[in-house]
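Visitor: Below you'll find the structures, each written out as structure tokens.
None of the figures in this text is laboratory data; all of them are computed from the coordinates on show. Since the model is a prediction, treat every value here as computed from it, not as a measurement. Cβ atoms are built from the backbone, for glycine too; each structure is taken alone.
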Structure 1
Amino acid sequence: MSLLPARLDDGDSLSPRQVDKARRMRAGAELEVYRHALESRVLAEIDRLDTQAIGDVSRAALDEEVNLLDYGLARAGQSAAKAALVARHVERLANINDRRISRRFGE
């Protein structure tokens, strides 16, 4: 059964050649619609997987940045200079992670 509206059972108004051409055109259109639906499903699944991967890599990067911050602040104690050094290293790690993630998944 076709999803397209063309009716081909009206033999009186169409010549056999026209009916044959209409059937071929309908088959081609159905194939095009099928290919489009399949391609759309593929693209949707790729997007879903990419989104999941971006979430995973973002969580991993954040975990590592927070771990470095916690470790550094524990080592810095009350020293403002050490806390500033920790902040610089955490910011560098965050920038590296951001660039890597952007390079891998695009922006």
Structure 2
Amino acid sequence: MERRAPDSAIADAMNRVLAAEHEATDAIASAQREAEGLIEAARARRRQILDTARRRASLLHARAQAQLRQAIEALEGGADTPGADRGTLRELSREALENLATRLISTDHESH
């Protein structure tokens, strides 16, 4: 009978180790699933940000192109409009570029 008591204690200890190992495996699997969910959410947010940035850049490009086309037509037509001199055009171009840069790096695009 003395032989059975140590075997029983060893079996109990092994069962506790196996149970702890099983719990650890479950915890690791759960953490991996959670991490994968967070990564996928981050990827979706990145795609959303990129799509928004591309849309806004395209709109800004189209507006700038239209304004440039109008300015060129006015210059080619010999229009004597106020502010059509080179200095004014340079200043307007600089301001437009600054505004574009500000909008592209701004986190609150709706207010600009």
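Visitor: For mean count of other Cβ atoms within 10 Å over residues 20-27, which of the structures 1, 2 scores highest?
Guide: Looking at the calculated values, the largest one is 1.
Visitor: Let me ask another. If mean projected area of the Cα convex hull in nm² is computed to be 11.1, which of 1, 2 is the source?
Guide: Working: 1: 10.2; 2: 11.1.
Answer by label: 2.
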